[in-house]
1. Among 1, 2, considering only distance in nm of label points 7 Å out along Cα→Cβ at positions 21 and 37, which has the greatest calculated value?
2. Looking at structures 1, 2, which one was volume of the Cα convex hull per residue in Å³ calculated from, given that it came out as 121?
3. Could you tell me which structure in 1, 2 was used to calculate relative contact order in percent (Cα under 8 Å, 6 or more apart) as 40?
4. Given -20500 as the derived value for helix-only ellipticity at 222 nm (-39500 (n - 2.57) for each DSSP H run of 4 or more, over all residues; to 500), which of the supplied structures 1, 2 does it correspond to?
5. One of 1, 2 was used to calculate distance in nm of label points 7 Å out along Cα→Cβ at positions 69 and 157, giving 5.7; which?
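Just so it is clear, none of the values below were taken in a lab; they were calculated from the coordinates. Note that this is a predicted model, so its numbers are computed, not measured. Cβ atoms are built from the backbone, for glycine too; each structure is taken alone.
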Structure 1
Amino acid sequence: MKLWITEIIKNMAKLNKNKQIEIGFTKKQFEILLKLVYLGNWMANANRVGTPNDPMKKEYEEIERYIFSFAKKFGLDEYVDDEDAEKGEFYPARKFEEETDVHGLHNEYDEVTFWDELVERLGDRDFFRHYSKKEIRKMEREERFEKIYEFIDKWAEEINKYGIERLEIKK
């Protein structure tokens with residue numbers, strides 16, 4: 001059974017009403033937790049604008065603030081902006097964002113994801129151009145994956161060898 005983070009957060013709120021759960025961390029473990037929470041909130045909210053049509057995922061922001069509220073207790077004062085602590089608002093400080101490896105991890109993720117997505121999307125596009133809907137419906141699941149990956153592998157080879165150098169937009 002999978003338990004998604006939103007369910008965990010909701011369950012934490014329920015548990016906190018009845019029973020507090022304590023987990024011990026070393027300073028290093030807590031610093032890693034700060035990074036994980038920061039990156040998780042970034043992934044959940046970075047592309048959102050906070051409008052009614054595109055609301056922020058509040059539960060991710062709330063858990064980030066909550067975890068950052070403990071930074072001083074772990075001697076990580078420089079990593080938390082607690083200017084609005086009286087309002088219960090704790091944010092990652094500029095020093096945290098600039099001096100830890102969170103941006104490097106984020107950039108590594110984006111780099112790998114970009115190329116993987118590009119190759120898969122081009123492969124999928126070419127597969128659906130090559131085969132008709134009728135032909136695809138007749139394929140067994142395994143056959144379909146094999147044929148899609150022929151196109152994906154072709155693009156992976158192209159990108160690995162030439163990068164984007166030979167990609168062009170046709171008129």
Structure 2
Amino acid sequence: MFKWLGLICIVAASSGVGFGYARSIRRQSAQLGHLIDSLGYMRSEILYRMTPLPELFETLSGAENNAVGLFFSLCASQLRSDRTMPIPGIFKKSWENCRTVCLSPETKQTLLSLGMALGRFDVDGQCRAIELAEQKLRREQETLDKNKRARCRGYEAIGICAGLAAAIVIL
């Protein structure tokens with residue numbers, strides 16, 4: 001009786017790990033989409049309203065109730081508390097403090113590159129930098145979405161099969 005219960009727990013645990021990896025890929029794709037939308041909004045605000053960065057980050061933090069919104073909320077609070085820190089430093093520090101963001105290192109590098117242009121150039125230069133970041137993130141999302149379904153299924157299947165293999169070995 002206990003042996004069967006243990007086997008069921010092993011299969012369930014390994015399946016949970018596989019499904020967790022698949023969930024993180026889906027979450028990464030969703031967060032990347034939210035980030036691209038936020039950059040589009042940022043470009044519009046800078047181009048048409050010339051919104052100051054603290055106000056812009058505050059607006060972006062309220063617009064999204066997810067990890068991307070939390071990231072921009074941390075950026076806004078960092079910008080308010082330390083006016084001497086450059087935008088790339090604020091992005092980096094906010095990224096490190098935002099534990100719910102599960103985006104790739106390439107996305108982080110794209111954001112840091114964008115931070116080099118924000119507040120430093122004129123409106124056209126900032127908009128071009130945002131467009132460039134959007135293009136990079138869209139390519140990354142296309143690559144992620146192209147094989148997302150197969151990767152998710154693979155992680156789920158590996159989790160189940162590893163649990164079943166462990167159960168067979170124990171039997």
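1. 2
2. Values: 1: 237; 2: 121.
Checking each candidate, the match is 2.
3. Details: 1: 13; 2: 40.
It traces back to 2.
4. Among 1, 2, the structure yielding -20500 for helix-only ellipticity at 222 nm (-39500 (n - 2.57) for each DSSP H run of 4 or more, over all residues; to 500) is 1.
5. Working: 1: 5.7; 2: 3.7.
For distance in nm of label points 7 Å out along Cα→Cβ at positions 69 and 157, the value 5.7 is produced by structure 1.
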